[in-house]
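Listed next: structures, encoded as structure tokens.
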Structure P
Amino acid sequence: MSWNVSTIRRGYHDPRCAADEALRRIFSSLPRADQRGWAELYVRGIIGTSRKKSLRNIAEAVGMPGAVPSFQQFISQSPWDWEGVAADLRQEVLRSRAPEVWVMDCLAVPKRGRLSVGVERQFVPRIGRTVNSQVGVGLFHVSRSGSLPVSWRLLLPRRWLGDQRLRALARVPPATARGR
């Protein structure tokens, strides 16, 4: 099936909905309407599935199980500036509530495979064992109602820094290859 912007938004867009308006602002820096549509659906799918956040489950959560290749293309190959989206997300968070505290922290995300960017076998204190995981550092906006990351970076282990072929396979831009 061929997906276009009207197919993407059908049933998921209500101009009166605060979430729709927030998503529109967060993804306003994306240059093309189809990119903005896929970005909004991707977020809705992540929020809408209680299962593992795979592209298959995300597509099913938004009622588009055949759209997995389109999500894959949007995430992996579509040219868009993530920093513009991150800046818009920060603005949206600050617009919604003032922080009570700013927290900078490291976060380890356990991963099943070894092919995601920066995955390394390492000890993760939160779960108390050694597992494949990614490690990032983030700045979090914290208030009584919760915390939200507003700036973040994925840290690359030495093995990733020393292996240009591995970085190329994972499409890590050469200028961003810094480690810990």
Structure Q
Amino acid sequence: MNTITVGGVLVGLLAAAIVVVPWWRKGGGAKPADPLAKGPAKSSKGRNWKALGPFGSALSFGTLCALCTGGLLGQAAHRLGQGSDTLGDKLLSTLTGSNSPAVSHQGLAMLQPGGAVVLILLMVGIIIWWRGSGRTMRRDMLLGLLSGITLGPTAGLAGLAGLLLAPAANQVGAWVVGLL
């Protein structure tokens, strides 16, 4: 189980803000209405939620990696979590003089074999997506991975993803394995 501190959460929130704040300020990536386009008119005021797809998928992947019991993905998530804790703790103590207590959720479900199958399938999908994407999308994916690893196993509202994703991945994985 990864132990995340307030400093690690700070790093995860900063990574998420780097992606979400510009998306929000630009109107969520919505394209202006094209007067020559056929079909129903689209409003320029709506948000293009698909623009957050790379960030959200990597966020889910990072959360599931943080819930691995071991292996390469679990160890990499653990080390990245430790690095973000160290960086965030240093930021907090240097800038504000505050300490950084642990905020990990101890009751999170870990991935079972079926959930591990889902994690590997998600990893393959993200790698394929990564290879065909541009620089901005890759940045969003890396920041989503960092946010998922640091925010997924926390005890508060940010940890809701960890509480929901692991059982869902375990259920879907058990169904996939049951088909074999």
Legend entry - Origin of the derived value -22000 (helix-only ellipticity at 222 nm (-39500 (n - 2.57) for each DSSP H run of 4 or more, over all residues; to 500); candidates P, Q): Q
Legend entry - Per Cα Rg over 2.2 N^0.38 Å, for residues 54-117 alone, the highest-valued of structures P, Q: P
Legend entry - Top of P, Q by relative contact order in percent (Cα under 8 Å, 6 or more apart), largest first: Q
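Every number here is computed from the coordinates shown, using simple stated rules; none is lab data. Quick caveat, the model's predicted, so the values are computed rather than measured.
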